[in-house]
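Pasting the structures here.
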Structure I
Amino acid sequence: MLVVDAADEEAGVFQVPGRGEIRHAKSLIERRVMRLQNSENPILHSPALLPGGAGQLLRHSDADVINLHWIAGGYLSIEQVGTLLRERPVVWRLPDMWPFCGAEHYSEAGDPPRYVTGYERCSPKSRHAGLDVDRWVWLRKRRSWTRPVQIITPTTWLRDCVRHSELLGEWPVTAIPNPLDLQRFRPRDPVLSRELLNLPQDVPLVLFGAVGGTSQPIKGWDLLKEALAVLSETAPEFHLAVFGQKGSDELTHLPYTVHPLGILHDDVSLALAYSAADVMIVPSRIEGFGQTASEAQACGTPVVAFQTSGLTDVVAHGKTGYLASMYDTEELAYGIEFVLREERRLGEFGLTARSRAEMLWDSEAIARQYFQVYEKAIVPD
């Protein structure tokens, strides 16, 4: 595993050589490039303009196959990726939409979206202003990525996006979900879990958590707040627990008691949080997969989310939780109340969620699926 920042020294984990100051300078330059484009899409953009230190190491590696993952943020430039695709057996596991979009990691809504039409020039009535950096980045990808390779997506939704894309539509693509360590992510005693996390025992507990907590628009905290306002008038009393952020400024002035859990740094702490909760809320606008939703279900906790993107693969509506109509906050509120209202239903959802996790996300079974794709990459048909 070749990474930009190795948090721990482990066997088989190597850090890309290079000084942190250089990486910081590259990141600053790329952010300034993105300021040339004024777009209403608030999601992360990566122009992948400057070469990274991983390029030469990967080109000259003795590996039989190279598995690319998230390679933006100064890891590889678009042109370095093109060289790898031409010279080495590669499997690319897509964590989001960036490989077939422009600079954006998730596409703006459109009918059809730009990744389908090939990033034609924006009309004067579009929401873009300044330079069309997304189109420029997409054109660089089209010039550089001339050799199709095996693609893996974590959901059928993202697989179908690839198939409809102008850039990668003819490339071989396989949907394989993210694996879970089902020994770490398993149901824990809810009473003990709440005690260890200093959470109350005698009230229903709703959980929300994401990297960046409430600060990332894509994760839908604002939509959950609207649903909570609706619930405050109709639902039974419950408390809200939130993980993924240091501060708690965004958690004030809510109609419910809130318990900030901070940033949970290990799987055991996450499993305790999921097990302590009666329901996990994942109100994301878009998800390539929905990792917190899968982890919560593996811990026997039902999930309420919107019927959108990769979450439609992860949550089984009416069986392991509830999928509300896309961005309908009143129905999201109904889904939360629906799951919480009846204790028998809550228990059945939890049991089904754990059973489904064992069937779909067992790491050994998923490793075998990856191995089949690696074989195709090494010995093409």
Structure II
Amino acid sequence: MFSITSKDLSSRARTGLIHTPHGEIETPAYVIVGTHAEVRTLTPEDLKHTQTQAVITNAYHLRENPRDVHDMLGWQGPIMTDSGGFQVFSLGFGREHNIGKVVSIFPEHNAKEFHEPEKNLVRITDEGAYFLAPKSAEGTTEKGEQFLGPKESMQIQHKLGADIIFAFDECTSPLHDYEYTKKSLARTHAWEKICLDLQLTTYNFQLLYGIVQGGEFRDLREESAKYIGSMPFDGFAIGGSLGRSRSQAFDILDWTIPLLPETKPRHFLGIGKIEDLFDGVRAGIDTFDCVIPTREARHGRLWGKRGYFDIIKSIWKDDASPIEEGCACPTCEALTKKELHERFRAKDKSAARYATIHNVFFFNNLMKQIRVAIQENAFQKLKKQYLAIRN
């Protein structure tokens, strides 16, 4: 299901093809987030114009009425589904430790952000996770909880019919200590084995990725990479707590990737800024997913070679220049900075759509440039060019 087509001579960067029932993914690639089986503000036709190759949805959020996710999206390209493991963290210790979607997943970056910790809504057992839910919800326990374990996650993902699915795991918090992380890792490994056994016997038309966990602790990460890497998963993902700072996240990649099979694809869960893509590809990552292109677009943050800028700010109200010089996306062909600024200020619903089209196109096109650079053995040159512009 995966073939390597070229390798960079100065790093672990490589290009390849992931073969799925709904088409091939040229790697390295950005997988666009469509949590609820939609890429918000975009139509299926819009996706075609953004060079999107693959979309990732979420089993937890689609668990109430799981059906064919390609039909829900109205898009017949490759689709991944996250197992719901991230929600074990985001609705649980992510709330309790004040780490998650609102602020950076790296505590070091949250020094200027303060929010009162929220109630932990998840109770974790060796069997799976219990989520607090309305008592009227179907499948709730006497305590008003909904259960999600490895079997349930696989059943949901099977019904969703995604091309690539992920084993159920516990995504730990960067504030968890060594002892908790070690205990969690043993539990996650047991869950992943259940998922793999089900995939081998029942759900084998889908490709299943195992997930390497272990928090910021090198010995646990290496233990997980060796264990998960020894099992017949179709691919692998690096997930969970990635340390207390961005630099630690890429240390974790350098610890784990050499221990994973060279011939299978590797996915980096939830990471996707420009510098992250270059550093992840250098380390040997094949696919990435992140909400940055879509979520930030809806709030007026536009990405380009120089980083990002806020189109809503008044500095752009008289600027008739292109949103991104040389960009071939439909938005840059249709609107100037001034015109998109005016749409956001007027709360025109089309503003978020145009911004999302641009951001998704930009990140997909960046990955295309990276692929070409690797094939031409110019990856380090491209990386230096991009980082020089940003600095």
Structure III
Amino acid sequence: MGKSKSYDVIIVGAGSMGMSAGYHLARRGTRTLLIDAFDPPHAHGSHHGEPRLIRHAYGGGPAYIRLALRADRLWRELEERTGERLLVRSGVLNMVPRSNGALEKRIGEAKLFGVPAERLDAAEIRKRWPGVKVPDTYEGMYEPNAGYLNSESCVAAYRRLALEAGAELLTGTFVTDVKVAGQSLAFVSTVQDVYVADNVILCAGAWFRRLQSFAPVPVRALRKTVGWFEAGAEYAEGAFPGFTLGTPHGAYYGFPDIGGAGFKIGRHDGGREWKPGEDFAPFGAYPEDEADLRDALERYFPGAAGRRLRGAACKYEMSPDEHFIVDSHPEHPNVLLAGGFSGHGFKFASAVGELLAELTIDRKTELDVGMFSLERFRTETTKSAESAGGTG
């Protein structure tokens, strides 16, 4: 099919959020163009290196819980449409020092939404999962209906269905500029051409800085690493859950050994800042890439501290408060901004894509998105725009 240059919606960035939005828009009969600098699913954003956790008893409050429950339903619908197994309910174990005090509130909020969540002391954690060696000062929350998503398969499934529904996709194409005429016409420039649309959705992820002069979104990119390690049978899929672990030494997350791939662990905090255009260092470029992960394994999962089988580096797109940004452009209501998913967004991608489609077509949604407003950064955003002076 030949490509038109005029569309109802252009989506800049076809990763997890953008591809999901493209599917939901095309399914509603919207003439949709997705543009990505690479060929999704790919290893240049935040969605590669399977899998990703999905949880429902969320620490961000009711808005996140509602979004997580909607996302779960939409992931199941995607499975039904594709016949693929995308969501695995392994259960997820969250562990923190008891002095943290956060689990009681999370369990209480989860109960209000009918989300099963069980509070456990350290002795019960060690009894149920002998591979975990948390001290007595820790406690946990176990979600039996939580689990993990096969992230790259999810993006590929949305891509296939979006194209089948009539969306168009430009890969290997960098967007160089966005301009808006009046309140209803947008021009998206690439090196090769200019495309016109009534609406634009910017889902540029870690690459938002390239569009800083047009969309002053306070997102910075961090280089993060994950590793897969040889582990004992007690860490195998079916015997061990997904997990999060908060410690005085760092915040970690991980997954059981799936099909012999190894016990996967990553560190959520820390990381090195990265800017578009800079070289992106591969796993192992810095001593902490493996050292931080191995330290956590030896302290808390000693039977999984075996030989490293694989390592990967990816990008987080961080907002200042680590909450999402989903809002219209401060000057252009036909431009939506979706970013700052801060290393915990993938699980919500199915629902965020639907949300972006609703906000684009209907200009409203039933979901509570007030806490994702750009308004909370208005002062910082203005300063950032004044000092940027270009695309960076």
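What follows is calculated from the coordinates using simple rules that are stated; it is not laboratory data. Note that the coordinates shown come from a computational prediction; the quantities given were computed from them, not determined experimentally. Cβ atoms are built from the backbone, for glycine too; each structure is taken alone.
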Of the structures I, II, III, report the one carrying the highest value of distance in nm of label points 7 Å out along Cα→Cβ at positions 300 and 332. III
Quick one: relative contact order in percent (Cα under 8 Å, 6 or more apart) came out at 18 when computed from one of I, II, III, so which one is it? II
